[in-house]
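Once you scroll down, you'll see the structures, which are given as structure tokens.
We did not get these values from a lab; they are worked out from the coordinates using the rules stated. If you're wondering where the values come from, they're calculated on a predicted model, not measured in any experiment. Cβ atoms are built from the backbone, for glycine too; each structure is taken alone.
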Structure P
Amino acid sequence: MANIRPLALVTGASAGIGETFARRLARDGYDLILVARRRDRLESLAAELGGAEILVADLTDTKELRLVEERIASADLDLLVNNAGIGIPGIFFEAPIDSIDRMNRLHVVVTARLAHAALKRMTARGRGAVINVSSVAGFGQSPGSVSYYATKAWMNNFTKGLYLELKMLRSPVKVQALCPGFTISEFHDVAGEGREGVPAWIWMRPEDVVDASLRGLASGKLFVIPGAIYKVGARVLPWLGWLQVQLARRESARKPV
């Protein structure tokens with residue numbers, strides 16, 4: 001009897017953490033469905049990996065998102081990696097609202113809909129896992145990245161809620177919130193932030209982030225925060241947010257009316 005290879009679907013698979021997930025999962029014996037907007041990148045990666053199904057889709061487009069949902073609903077997925085994401089830096093009310101809306105849809109609506117499609121089938125089969133690629137930013141707030149931090153906080157809370165539901169139902173299906181910090185990829189370049197202002201030693205390799213994620217998944221860990229400095233950061237950020245509010249209130253009180 002032939003071995004049945006596990007099947008994984010990775011969004012945002014054309015670069016960065018998503019591409020690294022694809023490479024690692026292919027090496028681990030998974031069949032792959034790769035989702036991204038750039039056909040040329042997907043075709044090149046699929047060829048390099050010795051074959052993979054590709055779905056070219058802009059997940060912020062409702063019709064294209066539905067096509068990916070339908071593919072998930074028809075597949076016996078063993079792993080869904082909700083990795084697609086973008087950053088829109090700048091003061092909230094000065095940034096283009098359409099860009100902010102696109103980010104919010106990608107991080108919130110897409111994550112929810114794809115997880116919904118995958119978990120429905122996984123729980124019926126009694127196996128599978130969902131990794132939501134969030135961020136250590138989800139543990140705090142930051143002026144200049146208000147909506148990004150907020151959507152990542154939603155992803156963290158959403159994943160935790162799913163974890164509790166699955167435990168309540170005694171389902172063996174796993175969920176994980178992967179919360180990396182600064183990771184070497186195209187993400188910051190596309191966001192227009194660059195890397196010049198961040199010390200080199202803070203940046204993590206995407207390979208190390210993915211390794212930490214899959215180790216955590218094997219042990220059923222809910223939150224995976226790669227890197228010691230970011231583990232500390234996740235604990236400090238909520239306190240720092242409280243301190244920022246207090247300082248902002250004090251500074252505001254000092255200004256003449």
Structure Q
Amino acid sequence: MIVIPAIDLRKGQCVRLRQGSATQEKIYEHDPVELAQQFASAGAQIIHVVDLDAALAGQTSQNRILVEQICRKTGLIIQFGGGLRTVADVEELLDKGVTRVVLGTLATQSPEIVETLVDSYGERIAVGIDARGGRVMAGGWQHETAWTSLKFACDVAARGVSRIVYTDIARDGMLSGLNIEQTVEVARASGVRVTASGGISSLEDIVQLRHSGEPLVDSVIVGKALYERRFTLEQAIEAASNGKVSIS
């Protein structure tokens with residue numbers, strides 16, 4: 001299982017939100033590009049970058065400059081989401097060096113565009129399912145859609161999407177543990193690979209996810225727990241690799 005550290009950008013700074021609420025923000029004193037390089041040095045294979053300004057406003061932000069720098073200076077796989085509302089947005093980020101984009105609002109509003117993008121870019125297109133109470137949320141997690149998590153997962157899978165990033169919003173930024181049961185259900189219903197997100201608080205959470213018995217759940221995003229120094233990225237990678245907790 002792959003551990004993916006997260007960098008959430010707002011006004012050029014690294015932040016974490018509680019349950020996706022813009023009014024519950026904590027700023028961490030890190031240079032985003034330097035932090036990405038530290039993650040690379042610690043053994044990260046992939047970094048998950050989110051442009052919160054763009055996600056909340058629904059338009060381009062200056063954070064995309066930082067995203068381009070992160071791509072260039074780390075040389076890692078960069079997975080990016082936030083504010084991708086048009087095909088032009090997707091093409092711009094892929095041109096900037098992003099390896100994989102995660103579509104949220106665009107996918108809920110225009111599923112046919114997802115299919116077109118998958119035809120053009122294949123596995124570089126993923127879909128984020130951000131759920132609250134079993135319903136998919138959009139517009140920076142502010143608006144409830146008509147989609148249920150499982151129905152949406154099956155729909156995007158049928159359109160050729162090969163990866164879903166599943167987040168239980170109620171747990172995101174809360175350090176309360178993953179919703180492993182729902183994550184596994186999404187994987188089994190859709191039949192595509194799933195990255196788990198939202199709520200990792202300890203190395204035990206990572207071990208439990210690894211032992212869930214669902215091979216399609218092959219990766220996990222870790223954010224606040226790293227920033228709060230609950231464990232190191234190196235420890236998380238070890239736990240995901242061997243299914244054991246080590247504090248050495």
If distance in nm of label points 7 Å out along Cα→Cβ at positions 73 and 225 is calculated from each of P, Q, which structure is the one that comes out at 2.7? Q
Of the structures labelled P, Q, one was used to calculate helix-only ellipticity at 222 nm (-39500 (n - 2.57) for each DSSP H run of 4 or more, over all residues; to 500), giving -11000. Name it. Q
The value 1.6 for distance in nm of label points 7 Å out along Cα→Cβ at positions 105 and 161 was derived from one model only; which of P, Q is it? Q
For structures P, Q, which has the highest computed value of Rg/Rh (Cα atoms, Kirkwood Rh), for residues 17-136 alone? P
Ranking P, Q by Cα Rg over 2.2 N^0.38 Å, the structure that comes out highest: P
Comparing P, Q on distance in nm of label points 7 Å out along Cα→Cβ at positions 9 and 217, the highest sits with Q
Matching task: 17.5 is the computed value of mean count of other Cβ atoms within 10 Å over residues 145-152. Pick the structure from P, Q. Q
